[in-house]
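**Q** Several structures are given next for inspection.
Derivation of every value follows stated rules applied to the coordinates shown; laboratory data play no part. What you see is a predicted model; the values in this text were computed from it and never measured. Cβ atoms are built from the backbone, for glycine too; each structure is taken alone.
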Structure P
Amino acid sequence: MLRRLVQMEKNRRGYQTLSFTLPPKGIRFCTEEWQDDGFYFASAVQEVFRLRELCGLSENTRFLDIGSGQGRLAIGLQAAYPKLKSYDGIDVHQPSVNWCKRHLERQNFRFMHVDTANERYNPSGKHRSAIPLDDNSCDITFLYSVFTHMRLNDVQLHLGEIHRTLAPSGKCLLTIYVEDWPRPEEENPTGYLSELGASVGALHRVVFDRKAFEGACSDASLSVERFLYRSEGVTKQSVYILSKSN
């Protein structure tokens, strides 16, 4: 059923997708592939497949999407699991949150702006890290290309919040640029993945040393269950699956 929906959407024109709307092309983040409506919707539903396989996503999941952007994953979840137990999308970019609230918010899907400081997306933010949810309230936490635009000290704070809000048996799936690197982190390193285009502006492409990042996970009592190096076809990011170690 879901694969048929993806194929149908590839053949459609315009933004209308089922009972909701795709974000206008001009406000979509990420690379140019996401400007294509069919690719955009297909990527959202394929993300649902992956979360089901790697993290046990089901209709009973309480889902946290950190860096929800213009609602790409929410669109895939609404297509696959319209009766999902709960979805909370949080983002530092107020215009993106506003768009999602207008077009994607449902009784079980809500979007919130968090005023976390980020040089790229929210330079005037007042806080360093805040997830406005209760302890142990999420079964799956998802961060797609979020840590790629942060410094290590802010990543460390977010990992602590992820641990606090994640249920004891919960999973976190995140994408990140991580290498065997001579420094704990480097912002916009010259020539790194130049085939994806030049890094432009603050925190466009932050690369972390693998040991430094995994050490931060350990400090936050999060265990690495799975590591997939550069497994993201478009962005060349790596994937981590994390769980609580205590």
Structure Q
Amino acid sequence: MATEVKNVAIVVFQYSVVVKGIERKMTGAYNVEIIEDFTLIKPHADRTDVYVIYLPEDVVEDTVKLEKFKHIVNDINEIDGKMLLIGENRFHRELLSFVPAIKYKTWLDRPVEMETLQPAIEKAYISAGGASGKKRVLIVDDDPSFASMVMEWIKDVYQADIVTAGMQAIKFLLKKSADLILLDYEMPVVDGPQVLQMLREEPETAKIPVIFLTGVGTKEAVERVMALKPDGYVLKTTTREDLLNYLKGKLG
């Protein structure tokens, strides 16, 4: 029986001779198309098995390109897309601090050789989205460092996703399901209480347990948090062990 050829979309900031070379290497093994217009990422979802994002060398230094990269990752995550990132090794750690959602995505260093490219694409295809059977926890926090730490704590037990803004959480949950939400109480623009209210107003999200993350543990602060009737709260000073025990009590 013939193996079905996968459809791979190469997302580029600018088409170049190097990208053309990668495209040529992949053609034959895969059905390949180039996406330069980032608004086409979601419309291509039904016919794309893996998105390959080819990052420009100056993505970390160019704030406009960095913001575009964040939007690309968010768009692919919202449609549950599978993702391979190709970039400079020296910038990988720095990119993680800007876009923590790529932490467990497949990464390939430049320069790219076919003997490493094809296995990387296959790895992205089979490993995207976490292990099956794990319950999904959405972490919503505008502090990428804290969100990444929480993800690191729980990733072996739960499938974890990160968004860093309130409206990103709403958009994410309208595309994907979650078994529990860890929601930062204080965020700019749209804060935790506003997000909770919007979630409760939508039939698709109204019953998802929401646990507030708060950095203030005074009696008055806790009373203010609980007055909004979330499913609980966790202090940001908690330990990994205490957080896992708390989540186990909520999710089993």
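**Q** Matching task: -12000 is the computed value of helix-only ellipticity at 222 nm (-39500 (n - 2.57) for each DSSP H run of 4 or more, over all residues; to 500). Pick the structure from P, Q.
**A** Working through the options, I get structure Q.
**Q** If you don't mind, there's one more thing I want to ask. Using Cα extents along the principal axes in Å, for residues 170-209 alone as the calculated read-out, with 24, 17, 16 as its value, let me know the right label among P, Q.
**A** It was calculated from structure Q.
**Q** Given a value of 4.0 for distance in nm of label points 7 Å out along Cα→Cβ at positions 50 and 194, calculated from one of P, Q, which structure does it belong to?
**A** Q
**Q** To which of P, Q does the computed value 19.5, 66 (Rg and Dmax of the Cα atoms in Å) belong?
**A** It traces back to Q.
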